[in-house]
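We did not get these values from a lab; they are worked out from the coordinates using the rules stated. Just so it is clear, the model here is predicted, and its values are computed rather than measured. Cβ atoms are built from the backbone, for glycine too; each structure is taken alone.
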Structure 1
Amino acid sequence: MEATFSRRLIVGGRSYEITAAGADAGPIALRVVGHDRDGRVVAEVTGELAPDELPVLADVVTSTLAGLVAMTHTPARRRHAHPNHGARWAPDDDERLVTRYRGGASIPDLMKEFGRNRGGIRSRLVHLGEISAEPRAA
């Protein structure tokens, strides 16, 4: 006996239709289609999967999509606050960072000066051997 699941969601002015169909323990046919306000398709995913794979695949897809969002969608406010976020460090920047850090500049001061977030400054200082990679004490 074939079972069908269908759901329609509206998120931020876009509509998404999710359908899944399968029979007994056979493969599940999955389709996700997203439309913008004008009805144009903006996303489409189709495929088949085994029912036993659903729990694992849900985790894999969720973590993969979250990673893609993080890579491709830096919020505007973060870009404004940290304009060099993700940019390569130049050798001159490395020298200046070490000099300023050894001179007593605070991490927040370095964040402003270099246009980078706390993690970026700390990671570079670890890379340059100025601080330990050990977790900070609470």
Structure 2
Amino acid sequence: MDLGEMWAIFGPGFAGAVFGAGWWFWVDAVVCSSVKVGFVHYLPGIFASLAALMFNCVKRDDIDYSPYEEGEWRLKLWLFLAYVVSFVSLAASVGLLVQDALVKSGPSAWTGTAGVLQCVLVLISGLMYWTAHSDQSW
């Protein structure tokens, strides 16, 4: 069994564990926070999860890197939008971290740090699953 087969077998499980760890950091920060966490702080993690779902809707084999293919622009546009959503969610979580660090009456710095960790881990897990899922499962 080579490394590619091992990754196809165990990669989705690792991706799920990383996804769960990301959300666990966020839930831990919200539960342990002494101040009520506003809904705005939930949005980067929700959008990061949505972005991971978006780029996992595209099969790797459907993407041809030829500039002359006509039907592929939709897939490439979908992937581009998924990556835009993912990077915007990551930027928003960093912005909320900076805001939480500057404003003393808001949520704690741990809440902002957990939001950044959540986005990073959710997006890493999405990429792990995208590279790991086998084409036979489609």
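Can you spot which of 1, 2 the value 1.22 was calculated from, given it is Rg/Rh (Cα atoms, Kirkwood Rh), for residues 45-108 alone? Considering all the candidates, the number was obtained from 2. Across the set 1, 2, relative contact order in percent (Cα under 8 Å, 6 or more apart) reaches its highest value in structure 2.
Each of 1, 2 could give helix-only ellipticity at 222 nm (-39500 (n - 2.57) for each DSSP H run of 4 or more, over all residues; to 500), but the derived value -12000 comes from 1.
Identify which of structures 1, 2 gives the largest calculated value of Rg/Rh (Cα atoms, Kirkwood Rh). Largest one: structure 1.
So distance in nm of label points 7 Å out along Cα→Cβ at positions 61 and 125, computed for just one structure, reads 2.7; which one of 1, 2 is that? The value was obtained from structure 2.
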